[in-house]
1. Work out which structure the value 16.0 belongs to, where mean count of other Cβ atoms within 10 Å over residues 25-32 was derived from one of 1, 2.
2. Among the shown structures 1, 2, from which was the value 16 of relative contact order in percent (Cα under 8 Å, 6 or more apart) calculated?
3. Can you tell which of 1, 2 yields 18.5 when mean count of other Cβ atoms within 10 Å over residues 49-56 is derived from it?
4. Which one of 1, 2 has semi-axes √(5λ) of the Cα gyration tensor in Å, as calculated from the coordinates, equal to 50, 22, 20?
5. Given a value of 0.00 for FRET efficiency 1/(1 + (r/R0)^6) of positions 121 and 377 (r between Cβ atoms, R0 = 41 Å, to 0.05), point me to the structure among 1, 2 it was derived from.
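A short reminder: the numbers here are calculations on the coordinates, not readings from a lab. These figures come from a predicted structure and were not determined experimentally. Cβ atoms are built from the backbone, for glycine too; each structure is taken alone.
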Structure 1
Amino acid sequence: MRIAMLQMDVAEGDKERNIRHAFDLLEEAASSADVLVMPELWTIGYNFHDFKNRVTRPGDGLLERLSSFAAYHHVTLEAGTLPIEKEGAVKNTGLLFGPDGRIRAHYSKRHLFYGYLEAQLMVPGSHLMNTEIGGVWTGMAVCYEFYFPKMWRKMAKAGTTLVLAPASWPKVHLSQWDVLTRAIENGMCICAVNMVGTYHGVQLGGHSRFIDPVGNLEVEGDLEEHIYYADYDEVKYKDLGKQLKKLGMLIVQDQVWNRVIRNKANGRRTWLYVDEFHRFFSNQYAAAQFKDIYKRARKYGLGVTGITQNVEEILDLQDAREMLSNSDFLMLLSQNSTDADALCELLTLSEEQRQYFTGVLPGQGLMKIGSAYVPFDGRIPAGGDLYRLYSTTFQEGK
């Protein structure tokens, strides 16, 4: 799905000029895109002088022209936002026209900007938008709403994977144009379309952006008027969960390390238990981070315990083999003969030591404690409360 982003140069307060210019840009973009996205309040250029005479009302012709344009060119048109008056109240409203010209969805800005006249002259909206465009669940947010992460999280939970975000973001606050964070933390694409020009003596910031769910900046504008194009690739994002899983593993490990540092500063030890820890080695970046934590553990009062039944995967990876061979404590439970041979080679174990963890009963095995090896028999008699507590046999679970 190809998206045209109209980073429009607006003339503040000149509604008729802005409308003429907008349709020129729309005509230019229509043949090259499936979806067209405009900026926030492009008819008035975010200028609220003589506001009542410049609002958009049903029946004044503009909405009909936008509808006819979408139907004639057979495109989906997200008409930025317009100051639409209905029943005496004006809302900062985005309209989504389908290829048949009908309004498929609408969204009114819920968080109005209090730093200027917007919040005084308009009424906030009350609901989020989540609608389907070409099979893609799409939401909308407007400008200032990048500061409100909860609404983005609600869209993500509702299944939104693409957010169209018209804006009138000023150049002076470009450092806070936080499109990247919202995309990554919610696993969604964001198409943020800003204006250029000036309003009330303030230069608008441009720099429209299309960012994918893992933070890749597919499109970034400058301070000039342009029509930018971006592609939403349904196939590329089909396995997004797997991509985000890698990122999630890095984030989790980073949080763990931050806790270790805080505990050290407070004179506390940290005990980290990682079940199925072979999974950390499925990605080279997560593996490198985990290995780094493991190497620094002792100096920071951290005890790391990895638990896995998939020793075969561990033995196939050099980083994991080094961790095993350098561990002060190992508990080797029953292994098949192939894995037992590999462990004996890695740990320099004798044939006698091998027999304690090869084909033995559940609860039996061999422990390595420092340089010593100790066979153990930790079987628990069946039938008791302790057995029921520790048993991992599916048929015995309650």
Structure 2
Amino acid sequence: MIETLASLASWENFILDLSADPEFSHPMLAGPERFRKNLFASPENPQKRVLGVSCGGEKRGLFVFLVLEDERYLEMTAGLSRDEKAYRALAEYLEAAFPGYTADFVFNPGNRLIYDLLQEKNAAFNPEQQKMVLISPPPPADPVGIELLSERTLAQYCAIHEKDLYWTGEKVAAAPDRFTVFLAVDSGEVVGYLDLTNCYEENEPVDLFVKEKARRRGWGRKLLARAIESNRPRGMSLLVDTENKIAIRLYRSLGFEKVPGLNNVTASWNIPQQNSAKTQNPSIKDLKLRDLQPSQFYISEEKLQKVERWFDPADLKNFEPIPVKLLDGEFVMTDGHTRAAAALRAGLQSVPLCPDEDELDWEMYRVCVAAAKERGVFSPADLLSRLLPKEEYEEKWNLWCEKMQAEIRKKREFSKE
């Protein structure tokens, strides 16, 4: 079973066990800062999806994805499992929940389970990369020809920037709180660039490029040396293809050394679109009430009594269909919980349903679903034992919703700062 997690408290032993495994540890969890940012802080991030895979109560896999819905893009920022079935459950989940998305994966080269699965899915792989860390910074470099990105050089920079990366030149330039861009400029022409992260204790050059006509003239060395100098006193690391001997020699000459055990492989999977018709427009009318996941965990006794006054189980012509959304691979009720409870109390197992086509705040619904599951609510039948009088319902459900919504809005505002 795969589910969205609102907390990692019960997963700590699993995380520690997998992180100590040389074949299944995750390269993006190297170091305390990345461990916190890419894993433990993820349940609080509205753009992150934290997924747990369990079987018979045993934890089998833990995965974290950055989800950019507007761009139809996913990035796995953490993935811990040594179970083939957990990876297959993850793939099925992604195919159902994110058809047509591009999903990028970074993983341990020793993890053949995810490698074989992504190969089966026709993912595109990049060469294995070696991590190197700055140990002994070089002396100050000759600054001539190296300058920071400006409005004057923006168009030239974007024109020569790598287009196949997620972080295109336009995106990097629009994120000065995350990147510093150094340019190599020869007689007014931008002949190279280096994109350096600037928001970590250990920053990283994410892209270094020099035009072919300007190569073997020292521009790469000057760009990197200037980035190192600008980044002080913070640390710096980088990734380089394991077979790129020339680049490795350059980095070593500038004070970088290899870090054993932290190599990685990256892969990009275009999740097939053909599954979308099946998953986004399922045969909802064939579902039973037991197939639905509630998005609330209490029912108002007062509201239920009002529904039961007009509800006729023998005549459902006037029964407003319950809206259902396929959310993260589950059929979730977005409304109509009281009507579902009335139908179940009348002995019905099915009622009219309809797909919810509205653009709602699905992140808030995910929090509600996770909260319902934490309280043992996995179907409308579980709500029958959770009836509350009006005042208690308002306190335990309505006020809970208000606080939850306020917290999510606050986190979103914080993430924009």
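1. 1
2. Comparing all candidates, it corresponds to 2.
3. 2
4. Going label by label, the one that fits is 2.
5. 1
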